[in-house]
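Undergrad: Below, each structure is written out as C-alpha cells.
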Structure I
Amino acid sequence: MAEYRVLWTDIAKADLYEIVTYIAADSVTSAVAVLDKIENRAHTLERFPERGRRVPELRAVDVLLYRELVEEPWRIVYRYDNKRVYVLAVLDARRDLEGVFLDRLSR
C-alpha cells in the first residue's frame, strides 16, 4: 500500500501549540495526552489520506480540495497530493469555523 508523508504547516503547528498550552495551564498530563491524540490521528493519514470527509463549510461553496478528520472536539483540516498530506489547521469544533476558514483562506 502506498504511504504518504504527513507534513504540518506553520499555522497548524501554531494551532496545536495554542491548544496544548491552553490545556497545560490546568494539567500538563492532559495537554500531553491531547497532543498525542491529535498527532496520532493525523498520522493515520499516512496510509489512508482519503479517510477524512470534505470540510462541510467549504463543500457548501464547492471548495472540495480540503478534508478533515474529527478528533473530538478538534477538527484536523488537511489536503493531500503527490504522496504528501499537508495538515493545514487544527481547530476547535465549538468555534465559528466558517468565519475562521474564510479568514484564513483570504490571506
Structure II
Amino acid sequence: MTTANNLTTQPIQPTPLAKPVLIGAGIGLILISVFLLKAGEPDPSWSKYWMIKPLILVPLAGATGGACYYFINRINYQSSTKKALAIVFSVMVYIIGLWMGTVLGLNGTYWD
C-alpha cells in the first residue's frame, strides 16, 4: 500500500481592496483638511457650507487612486524592474488623481 501525499498549499492572501482605498482616502482627507484649515478667512460671497465640496471630492479622488494602485500592483510581474516601474506608475496615477480631485473640489472657491 502506498501513502498518498496530500500536501496542501496555502494560497497567497492578497491585501483586500478596502485597505489601499481607505489609505488613499485618508491621505486625501488629511491633505485637504490641512489646506483648508490654513487657508484663512473665506470670501463672504461663498456659501456657508463651501468646505463640503472639497472635503468630499478630494477623499473620493484619493480612494479612486488607491483602487488604481491596488489593481495595478495585483498584476504578477516576472522581474523586479517591472514591479518597481508598476509601483512608480501607480503612485503617479494616485498623485495626478489627487491633484485633479483637489482642483475639482476647490473650483468656484479658491480656484475661480
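Undergrad: Mean count of other Cβ atoms within 10 Å over residues 28-35 computed as 17.1: which structure among I, II?
TA: II
Undergrad: Work out which structure the value 5, 19, 15, 14, 14, 16, 12, 4, 0 belongs to, where P(r) over Cα pairs in 5 Å bins from 0, in percent, for residues 20-67 alone was derived from one of I, II.
TA: The read-out was computed on structure I.
Undergrad: While we're looking at this one, here's another question. Looking at structures I, II, which one was P(r) over Cα pairs in 10 Å bins from 0, in percent calculated from, given that it came out as 13, 33, 23, 14, 8, 4, 2, 1, 0?
TA: Working: I: 15, 48, 31, 7, 0; II: 13, 33, 23, 14, 8, 4, 2, 1, 0.
This figure was derived from II.
Undergrad: Have a look at I, II and say which one yields -21500 for helix-only ellipticity at 222 nm (-39500 (n - 2.57) for each DSSP H run of 4 or more, over all residues; to 500), as calculated. Please report the intermediate quantities before stating the final value.
TA: Working: I: -12500; II: -21500.
Derived from II, not from the others.
Every number in this text was worked out from the coordinates using simple rules, so none of it is lab data. What you see is a predicted model, and the numbers here were worked out from it, not measured in a lab. Cβ atoms are built from the backbone, for glycine too; each structure is taken alone.
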